Structure 1
Amino acid sequence: MSKLLPPALPALPAWSASRDVPVAWRERWNHAIFLLGEDETGSNVPEPVVPPLVQSANFRFSDTNAIRQAFLDESTSTLYTRGRNPSVELLNKKMAALEGTAAALHFGSGVAAMAAAIMHAAKAGDHVLCVANPYPWTAWLLRDYLPRFGVKADFVDAQHTQAVMDACKPQTRALVLESPNSFTFAVQDIAALTAFARSRDICTILDNSYATPLRQQAASLGVDLIVHSATKYLNGHGDVVAGAVCGSQKRMTSLFKEELQGLGGILSPHDAWLMLRGLRTLPVRLERIGETACRLVEAFSQDHRITAIHFPWHPDHPQAELVRKQMWGPCGQFTVQLDTQDPACAERFTDALQWFQIAVSWGGYESLVLPAVAKPGNTLPVGTVRFCAGLEDPAILWADCQQALDAAFGGS
């Protein structure tokens, strides 16, 4: 790798600041990450600092009556790891505490978690409303798969609350939100939409992967089911694929018995253990990643080869006031639009980057990039490139971006 001499990088801009997070929330988060449940692992004294991994698939009982009692309610008994497992259950407790919900469940992927949430809320003959341009596999589930079972879906620009209200039908039973969404980072007025949905007995489902519980407390905004691709920031190390659903005890009990146990899309104990490790550094990772993203966005905004920047925390975002009302700080994902109509220019820029790795997922410690032109069926401008800031030195990352811009535009 060639040596990059870091050029001047703007200092952390004033607009990066957030209002203060409530002390009670910060205390709850710290307790959840570092203490909750860790004295209940059943280990011998002395207790381990790191919660032990319980890899066993099966659990034995002292007598017939004991296992009989376990069969009666697998949601509260550790019988078989397809239901409850101590390592997964510890993660469930921590995730619920982070989101401020009564309970949480973990699945083998974010897609599995979203599918479970939607199938919990809708049955044959029901109608689902979803934000326009959601995560592609959410769109596939609603557009191509669930109609086979009599569930219909429509997609609506949920940036406009009235548009959602107008698209609602008598048989609408679920509203799927994604705030902010991917690439363009459009947001929805979550509190307004959940209040409307509640008045119509509609279950609200929010993909909170971008913001995490530390940046957006969806339950406090009225969301019924909060979904995460835990692969992203929650794990943060690029070595686990996982999903989470958080909500009321009643909903989680139903999800456990039907969508989790019945369909079997569980999270393995080893992946749960890795997730517990990832959560321990979540606050400091988000802080560093958010600051780096703000500095890079500020630098890109001063370069004439960039025509637009999409970053929800930036004051020029079209919904900046709403973002700051319902979020508690910046995250690491943003999109820039190169001043070009030539797909090859976007490819030259992306391919010239040395510190930003080209990859589809995001949320780890490494900085990543994905050009829109790489996605089949892309409808975004050809110069659209999505970044996810990592933990590297921000000045080195900006030097990398500058040399890639020079490579793409001939040093102009």
Structure 2
Amino acid sequence: MKHMEKYADLIIRTGINVQKGQILVISASIELAEFVRICTIKAYETGAKEVVIKWKDEQSDRIFYDMASDEVFDQVDAWKVQRSVDYAQADAAFLTILSDDPEIMSGIEPTRLSRTRKAYAKPMKPYYSRMMSNRNAWCIASMPTKAWATKVYPDLEADLAVETLWEAILKSTRADLEDPVAAWQDHQNNLNTKLDVLNSVQFRAFKYSNSLGTNLTISFPENHIWYGGADTHLDKGYKFVANMPTEEVFTMPDRMGANGKVVASYPLVYNGVKIEGMWLEFEDGLVTNYGADTHLEVLEALLDTDEGAKRIGELALVPYDSPISNQKILFYETLYDENASCHLALGEAYPICIKGGENMDDATLKANGANVSDTHVDFMIGTHDLEIIGIKEDGTEIQIFHQGNFAI
């Protein structure tokens, strides 16, 4: 793994963009200890005040969901909530390094997973609201482990699978290039050209269609804003990249504005369970019918999170011809698979995607068309033949996507 230091440097300098005198909170698996130490050194070299590490162990998590007393899944540990909120209010930056086995929770009673999420959703709202409004810098990246790599490459011996997945991650994040930081700046410039077009036109709606059976119209609220690539810290004004990698430009739809059917083009890995063959039907923004070939009960639990979980909070455009998609790999990790495909998200909208939204409370956000929920789950809908038509306020139609790629 000769590029490990270069990758860590990219994450610290461009991804989370640690500021001098800032606290950095890193969440990662104990299996990634070597890489986390490298990131820690890079952060201190950049000027971090303190690096706090939150270790996790997915095998222990599996044991917990298998064997703990049933009542604990409705309980909240106040100290866990307070820790996150306190660090957020201290303007800490939050780096999450993913490495999970995509199906580690297969076979677990779905309500145990959903009840834990529900129990923590409201107490953690002050923390999540800061993240969704960019009041704190945050970044999600990844590193391969044997469990994840052998899922992606089941025909390879474990060590070779890890090395192969590592190479795919480097390519996806541009960390295999001579100067990854400069490459990301070029990538941002390319995204900016798309954002300029999309933000110069207040589209009324998009119409989606493809051969999988997607036939969906999504409308937009007034004063919606498109973002992509780097985000901006709301108070300090510096840039960070929330998803490493990212190929998307995104905005919020009107919470009442989805009508028609959408078919997922990739499996959805949710709570450590792989949902295949998912489809949803919408009427006036609300899911009215749905199905899946596998783990329908997990999809049901997701949709039952709250009323907002049955509505769309994010709409993202990703070209089919991209560094991730072109590798023709199913990563079994939303961070990567969503950046190989146009996608939607059930649940919470990003308040920054509507003018003044970062200063609105939930009631005002809903009144302005933004979806409010205790969850936010991306699912992929892009295909090689996806067509998207943009409808302007005067009814004029513009081809946004043709044959899976940007037409603008």
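Only the coordinates and a few stated rules stand behind these numbers; no lab work does. Remember, predicted model here, so these are calculated numbers, not experimental data. Cβ atoms are built from the backbone, for glycine too; each structure is taken alone.
Between structures 1, 2, the calculation of FRET efficiency 1/(1 + (r/R0)^6) of positions 82 and 306 (r between Cβ atoms, R0 = 35 Å, to 0.05) yields its largest number for 2. Can you rank 1, 2 by Rg/Rh (Cα atoms, Kirkwood Rh), for residues 34-193 alone and just name the one with the largest value? When Rg/Rh (Cα atoms, Kirkwood Rh), for residues 34-193 alone is calculated for 1, 2, structure 1 comes out on top. Given a computed value of 22.4 for mean count of other Cβ atoms within 10 Å over residues 178-185, which structure among 1, 2 does it belong to? Corresponding structure: 1. Calculated for structures 1, 2, relative contact order in percent (Cα under 8 Å, 6 or more apart) is largest in 1.
For which of 1, 2 does distance in nm of label points 7 Å out along Cα→Cβ at positions 130 and 202, calculated from the coordinates, equal 1.5? Clearly, the read-out refers to 1. Thinking of 1, 2, which structure, once semi-axes √(5λ) of the Cα gyration tensor in Å is computed, gives back 37, 26, 19? The read-out comes from structure 1.
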